[in-house]
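The structures considered in this document are given below.
The numbers here are math on the coordinates, done by the rules we state, and not lab data. Quick caveat: nothing in here was measured; it's all calculated off a predicted structure. Cβ atoms are built from the backbone, for glycine too; each structure is taken alone.
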Structure 1
Amino acid sequence: METWSRRDHFHFFSQFEEPFFGITADIDCTIAYDACKARDCSFFLYYLHKSLLAANYIEPFRYRIIDGAVWVYDQVNASPTINRPDGTFGFAYMNFEQDFHLFLVNARIEMERVRHTKGLEPAIAGENVIHYSSMPWIHFTAISHARSFVFKDSIPKITFGKMREVDGKKLMPVAIHVHHGLMDGWHVGQFMEHYQEVMDKG
């Protein structure tokens with residue numbers, strides 16, 4: 001902590017009741033969507049995996065605050081919400097895998113498990129996750145999250161919205177909420193840039 005360049009920023013923003021800030025921006029899904037459909041796979045799991053690639057690449061997305069200290073995880077995984085047939089949702093836990101096909105196999109099993117549960121039990125995950133949600137029926141330009149200030153939280157929250165077509169491009173809004181003590185807009189910009197790069201690789 002004494003040699004960390006963000007020491008003063010961390011102490012400053014850690015005093016806030018709400019230390020999170022949020023940014024919403026579009027991701028161009030044109031190439032990724034076509035590549036996914038050619039493989040006949042879930043587009044949700046496809047863009048979720050790509051976002052995990054970006055999050056694990058940008059180090060501040062692996063920072064977590066535990067007992068007042070900043071830790072760096074070797075890897076962060078996904079804790080997404082999964083919609084159920086009855087209109088509710090459940091929390092899931094999906095390990096990050098570099099290989100998409102391995103991630104896909106395990107994620108499909110987890111999605112089916114959650115869809116056949118009831119109630120709202122938190123996923124057994126720990127701090128080394130990113131909280132994900134998807135609202136494919138709403139094109140939003142901003143979003144806020146339910147938060148309890150009693151429980152200290154430093155986990156990034158990423159939300160995906162409804163994809164729409166503009167001038168021949170498929171654009172999807174992505175909302176990112178992160179702890180300001182751990183990163184700034186510049187780091188979120190790095191995430192979005194890398195996310196777009198891996199999406200464009202198809």
Structure 2
Amino acid sequence: MPAAGAVGAVVHSGWVILVTVTARDNVPVIVDRRRAALIGDGLPSMPVHHIPDGLDRDGLATLIDRVRTAAERYAEDAFTSLIESIRGHCRLTALAHRAPRPLPPTLDGILDSYTATLIADPEMYLAAVSRAAGLADIPVVTFARGREVEATADALGVDEDAVDAFLKGLRASLGPPWQADHRTAAAAAIGALEHGGSWRLP
């Protein structure tokens with residue numbers, strides 16, 4: 001049976017970075033990294049933050065439903081493609097990403113809060129990614145935003161500088177793209193994997 005693996009996700013409005021990690025000889029290794037679109041078909045990526053001119057609330061609600069449906073379909077496709085690509089390398093036992101942020105329960109409540117209008121779109125895409133993982137029977141693990149490296153350091157029993165150095169050093173072997181989002185996603189994935197205290201960082 002393939003080794004356990006986890007995929008870390010950093011979600012943006014309309015796209016997501018996915019980094020899949022497993023272990024070889026008790027050392028974390030990257031087996032896949034990709035950017036996947038979460039919107040298409042000419043739809044706006046941020047319908048709440050950038051409401052089209054002349055659209056009333058009923059029309060906006062309809063547009064948001066269309067964007068959400070598209071995001072869910074794209075997220076499902078992304079996970080189907082990922083699972084097929086890593087088959088033979090590892091089996092996914094977790095999706096790891098930042099914890100969702102609370103929003104008012106209604107569209108009126110969101111539109112009446114400037115802060116909510118700033119985060120409603122990315123939260124919609126985060127929910128679509130989580131939903132796709134659930135449909136693929138992949139458990140979801142969440143971390144406080146910005147605490148992924150800290151959580152990984154705690155899980156491995158090392159300091160944060162060691163984790164940060166390891167993640168930055170991967171660029172030399174992987175090549176570009178290997179940016180902050182990739183490192184964050186990788187940290188989340190490593191932190192989500194069960195390792196029984198046996199993993200080490202080179």
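Sorting 1, 2 by distance in nm of label points 7 Å out along Cα→Cβ at positions 37 and 181 from high to low puts 1 first, with the largest value.
When helix-only ellipticity at 222 nm (-39500 (n - 2.57) for each DSSP H run of 4 or more, over all residues; to 500) is computed across structures 1, 2, the figure -10000 traces back to 1. Which one of 1, 2 has FRET efficiency 1/(1 + (r/R0)^6) of positions 149 and 165 (r between Cβ atoms, R0 = 41 Å, to 0.05), as calculated from the coordinates, equal to 0.55? It must be structure 1, since only it matches.
Given a computed value of 2.6 for distance in nm of label points 7 Å out along Cα→Cβ at positions 5 and 45, which structure among 1, 2 does it belong to? Answer for the origin of the read-out: 2.
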